[in-house]
1. Any idea which of P, Q comes out highest on mean count of other Cβ atoms within 10 Å over residues 41-48?
2. Suppose you compute helix-only ellipticity at 222 nm (-39500 (n - 2.57) for each DSSP H run of 4 or more, over all residues; to 500) for every structure in P, Q: which one lands on -10500?
3. When mean count of other Cβ atoms within 10 Å over residues 73-80 is computed for each of P, Q, which one produces 13.9?
4. With Rg and Dmax of the Cα atoms in Å, for residues 65-160 alone coming out at 14.9, 42, pick the structure among P, Q it was computed from.
5. Relative contact order in percent (Cα under 8 Å, 6 or more apart) was computed and gave 35; which structure, P, Q, did it come from?
6. If you rank structures P, Q by Kirkwood radius over Cα pairs in Å, which sits at the top with the largest value?
7. Could you figure out which one of P, Q the value 18.5 for mean count of other Cβ atoms within 10 Å over residues 17-24 was computed from?
Structure P
Amino acid sequence: MRKMGNEASFEHWEKLALACGFTSVWPVDPKTLRFLPEVRAMCAEDKCRNYNKNWTCPPACISLEEAEQRAAGFHRGILLQTTETLEDSFDAEGMSAAIARHRDSFGRLLPLLRAEYPGFFPMGAGACTRCERCTYPGEPCRFPEQTAPSMEACGLFVSQVCRDNGAPYYSGPDTITFVSCILVD
C-alpha cells in the first residue's frame, strides 16, 4: 500500500479518483516538483498547436514563477494516471480515446476536490478542450472553475515527476499513459 502523511486522506483521494475513472493514483510530494523553463519553452515550439490559442496554455496560463510559488504552499498531492493499451504504437484513435477518458475523469474529479479543498492546485494533461473554440484572447474563459494548466505548461517534466514520486510512467509497448497532478494541502 502506498502511504503519505495522512493515510486516510490519500485513501479518500484515491477512492474519489478511481471512481472518476483514473487507472491509478499516486501520492506526490510537492517538494519534488521542478518548474523548468526548458519544459515551458517546448510549448512555444507549438507542436500541439495550442500555444497562444488557449487560456490553459502559455503565454495565457499561470507563469512558472506563479506555479512554483503556488506549489510551495502545499504539503501533499496526488498524481492521476490513465493508462490504455493500444492496438499498436501508431493507434491514433486509441490515443485520442485515452486522452479523452483522462480529461473526462479529470473534469469529474475537479468539482469533488474543489468542494473539499477550495484552494487546491490542479495541473492537467494537455490543453483544455472543453469548448469547441476557446475564447482566448478576446473574451474571458467561459469555465474557469473547470480548467487547469497542463503539467508541461507549468514547466513540469512529467516522466521525472512520476519517477521522483515512485509512480510508473512507461507501462510497456503499445500502451499510453496520461498524467495529471493535483496539489491538495
Structure Q
Amino acid sequence: MSEICKCATAEAEVLKKSGIDTELIEPVLQKYASVEGSLITILQHAQDTYGYLPIELLNYIALRTGIKAAKVLGVATFYAQFRLEPIGKYLIMICQGTACHVNGSEAVQAAIEEYLEIKDGQTTPDGLFSIKSVACLGCCSLSPVMMINGEAYGTLTPEKAKTILADIKAKEAHD
C-alpha cells in the first residue's frame, strides 16, 4: 500500500469518527481523482453529498487526488458556490443585483437579519435558517427578490419578507 493510500485511509477513519463517511464520495473520487482539472467537479459532488466542505474532508480530497491541500482549500474558498460551514435547513439567498438594489433589497435584507438575529453568511442557532447575499438571482422582474431553497419570493417589502419567514417557522413548529 502506498504512503498516500495509508494517509488517506487514516484520514478516512478520522472523518468517520466525526460523522463524515468518505464512502459516500468514493465513487466520485475513483472516477475523477486522477483526471486533470476535475477538482471543482469533486468539490461540487462532495458539497452535494455533505451539504458543505469541512476542512477535514478537503484534506482527504487532497490526499486522494494528490493535489496539495493548500490548492484544494484555495479553490474551495475562491468560488462562492462552495461552503466551508454547514448551512441551515432553509438557505435564504437575497438578491443584491441592480434591479433589486434600486427597489429596496437592502431594507429587505436588514429586516430579515433583524428578524432572524443573524447577519449575512450566518446560520440561526437552531440551524433552521442561513442568509446569503448574492449578486443576482436572475429574477429581475420580481425585484426585490429572495430565494429560499430554490423557491423565489418577489416584490418583497421588509414586512412581506418577515411574514414569509414567520410562516416557515410556524410550519416547522407544527412538523
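None of the figures in this text is laboratory data; all of them are computed from the coordinates on show. Because the structure is a prediction, the values reported are computed rather than measured. Cβ atoms are built from the backbone, for glycine too; each structure is taken alone.
1. Answer by largest value of mean count of other Cβ atoms within 10 Å over residues 41-48: Q.
2. So the calculation was done on P.
3. Q
4. That value comes from structure P.
5. P
6. Q
7. Comparing all candidates, it corresponds to P.
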